[in-house]
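Every number here is computed from the coordinates shown, using simple stated rules; none is lab data. None of these values were measured; they are calculated from a predicted model. Cβ atoms are built from the backbone, for glycine too; each structure is taken alone.
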Structure 1
Amino acid sequence: MAASKSFTQLIVWQKAHQFVLAVYKLTKNFPKEEVFGLTSQFRRAAVSIPANIAEGYKKKGKMDKARFFNIAEGSLEECKYYLILTKDLGYAEVKNESDLSEEVSKLLNAYFKKILSSDFCLLKNK
């Protein structure tokens, strides 16, 4: 496996970006009273996932990189709650978004483990 040259080459970032786009599409039709509530919070948390992956990508040390991936994991968990809330409030069905969030979660976990392993060089910037 060759080292990546940009965070955009990371599959985990690509999937996280797809999740953000899905969240924006999902929240577009939320009730207007949610603009400064759930819509805003959900979008902010979703954007935080690929943004932290991108920021962590450029960090030099293992622990620094791992910290940003861990922040991304936290933001993803926050989004998982917003998916539950969206469904429970009857705003939308969220199966596709939930499935995508699980995929991102598995990838984040794998990348986090890889960062902390001795194979760290596979995620290093060139």
Structure 2
Amino acid sequence: MKPLIIAEGSATPRIHFDPESRRLEIYGDSYPENAQAFFAPLSNWIKDFFEQLDQSQVQVDIRLDYFNSSTLKWLLSLLGQLEEQTRAGLDILVNWHYDQDNELAEEHGTEIAEDFQSLPFVLCPIKR
């Protein structure tokens, strides 16, 4: 399986999904005009990734300084998939990175973590 790498755009985050290192990274702002077109390849890649994965640990790093409701909907779907995989026995860790001065990003991370109690979720403040 090949890595999925998408450069950061003016309204889309940088995506780096690497099956060899078992790391999924989503960084930047996310408010794509056509969320379905942007997120569909990501969702398909992740589905294929989990179908081929052994029992190794997966690390997910998310840093979204700003995102719209379409991104949140996709993100919640992704985290739901991750939580299902955790319940099935996979070792998954989600790191929610946020600028320590961005209270809204911290609040989003806290609220999302509360929604996925079975998924190891770490809030990671970034100091400037």
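One of 1, 2 was used to calculate Cα extents along the principal axes in Å, giving 38, 30, 25; which?
It must be structure 2, since only it matches.
Output the label of whichever structure in 1, 2 has the greatest value of relative contact order in percent (Cα under 8 Å, 6 or more apart).
Going through 1, 2 one by one, relative contact order in percent (Cα under 8 Å, 6 or more apart) is largest in 1.
Quick check on the output: 1.6 is distance in nm of label points 7 Å out along Cα→Cβ at positions 20 and 92, derived from one of 1, 2. Which one produced it?
For distance in nm of label points 7 Å out along Cα→Cβ at positions 20 and 92, the value 1.6 is produced by structure 1.
For which of the structures 1, 2 does the calculation of helix-only ellipticity at 222 nm (-39500 (n - 2.57) for each DSSP H run of 4 or more, over all residues; to 500) return -13000?
Source structure: 2.
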